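Coordinate-derived values only; no laboratory data. All of these numbers come straight from a predicted model, not from anything done at the bench. Cβ atoms are built from the backbone, for glycine too; each structure is taken alone.
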Structure I
Amino acid sequence: MRNIWRNFIIIAVVLLLPGCGSKSGEETTSPATKTKFDSYTLKNRPPTSILESETYSYTPIFTPPIEKGVVFTITNPPKWTLFNPATGTISGRPSQADIGTDSNIIIKTTIGNTTLTTAPFSITVEENNLPPQISGTPEKTTFYASRWYTFTPTAYDPEGSRLKFFISNTPGWISFDENTGTISSQPTIDDIGSEYEITISVSDGKNMTDLEPFTLSVEAGIETALISWTPPTKNRDGTVLEDLAGYKIYYGSEAGKYNESITLSSLEITAYTIKNLPLPEYFFAMTAFDIYGNESEFSETVNKRID
């Protein structure tokens, strides 16, 4: 019995040796037998968004590299794409009509008994929003107190979007229309000497564009008024005027209320120009005076509107 048991053990060991493998067994194994198809991994992920009118391209890359000759297929490709079955490449250039999302896209191929596939992915086509355009230069950037001022830039949006305007560093004496970009104002004498750098911007809700900044300043008016008259020849009682000495010009913003006056002590002067009148309207009247300082009544009032 002892010898039989020993022989059985030896036979069992011999039977197990081929299952363990040997050097000679490895040499006879073909490369195809050693390849593990399920070891392929996807190295790159597909882009999931693109702007309209731009080019989209994606080729799945596996590691280790796939030999040539395999055939790829695709599921749920967007209508604006082309597909290359030899490389698995999906490409295309979407238009504005393609804005939106295509989902559950899958690219796959089969090697032997193994299917290589991308995870389901989506491609979203987004609007390629172009910025709005704005242009224009004010005819004047220096204007005068009490003078009406207005300026409207020119603006449009390539996609036809509704525009909204903005302004920065605006003085209190300027009104601004956010629907048109128009600035308007009528500064007063108190605003003389003020200076502001203005920037008008326009937005389509996604992008904003600035107009070239410009400086607005307020100065005293340089408007003029020419006053001319005929020298008097008679006194109030109808007698001949022999002692005339000169004239006085009175003016102001209201008829009969003259806060400014000019004295002219020359009988040769029959016209006079008044400069730097900032207010929109002035009223003028004259008197004559003799060598004794007696002054006549006011002449008829005349006015000039400056606007």
Structure II
Amino acid sequence: MSATATQTEAKAAAKDDSNIIIETRNLGKTYRDFWGRKKVAALKSLDIEVQKGEIFGLLGPNGSGKSTTIKLLQGLLFPTSGQAFVFGKDARDVAKNERIGYLPEESYLYKFLNAEETLDFYGRLFDMPTEVRRERTDKLIRQVGLQHARRRQLREYSKGMTRRIGLAQALINEPDLLILDEPTTGMDPIGSREMKDLIISLRDQGKTILMCSHMLGDVQDVCDRVAILHQGELRELGRVQELLKVRDVTEVHAKGLSEQTKQKIAELIKSDGGTVVSIDNPTTTMEELFLDIVQNDRQGSRPS
């Protein structure tokens, strides 16, 4: 075994007991054509960490590297450069996938099966005993709100209902890590809100969630931190509320105020019998931040 391989395994083992569920180091993927020539650099030097028990958003337009990143983390693709770790193990070790639940953008389910049969089928793939499968199936159908359609064939399901049973399928093995690709696609506003509430409740149960979405409002509603990709490169990374803050504007819309001046304003409000609820930076929206990053990047400049 080479010294490099030994060092890689040692580093991975050292992370087994940490709170880092996903880590990428200088991760890159270049696709090649039939003759082996470089064709597309889909991902370039990605460095991210996803902590245990958080909802991490992965954002970017089509072709930004999101799908490539997901495939690399699942071991479906091998990196051209860098490394990816999941649960402290090399992402190429597919054994770790037993602890992962995956909801793809398009759920390729058997349309002639009903909800109960679908979940029972996937439970069998994990070698779950009959009694455990029945218990998990019933619990998940209730959890995703499909009690009324549990015996209807999936061919009769709407897109929103299909997303729900797809999420239940992703949860059948009680995973520690959930990878959700466009989880609210095709849902009406009520269904979308219920899905987001469910995602938050899963985090509160201790699960770690990596979520990809083009619905920027959804990301803003549920994610703790986000990474924004464009043209295969990481453009922004941080906590949602911090990224959305407009740094040079206060809630009273006065630019350039010092902390001392803010304190005087607060004292003035109190002296007049008022209550200071907050004096802070206002926030923009995830959509505005995302579009600003992409547009500035296309123009060859970066936002300040």
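Figures for the structure shown
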| item | result |
| --- | --- |
| Label whose coordinates, when helix-only ellipticity at 222 nm (-39500 (n - 2.57) for each DSSP H run of 4 or more, over all residues; to 500) is calculated, return -11500 (choices I, II) | II |
| If distance in nm of label points 7 Å out along Cα→Cβ at positions 138 and 234 is computed and equals 4.6, the structure in I, II | II |
| Among I, II, structure where relative contact order in percent (Cα under 8 Å, 6 or more apart) as derived comes to 20 | II |
| For mean count of other Cβ atoms within 10 Å over residues 210-217 computed as 20.5, the structure of I, II it came from | II |
| Among I, II, structure where Rg and Dmax of the Cα atoms in Å as derived comes to 47.6, 179 | I |
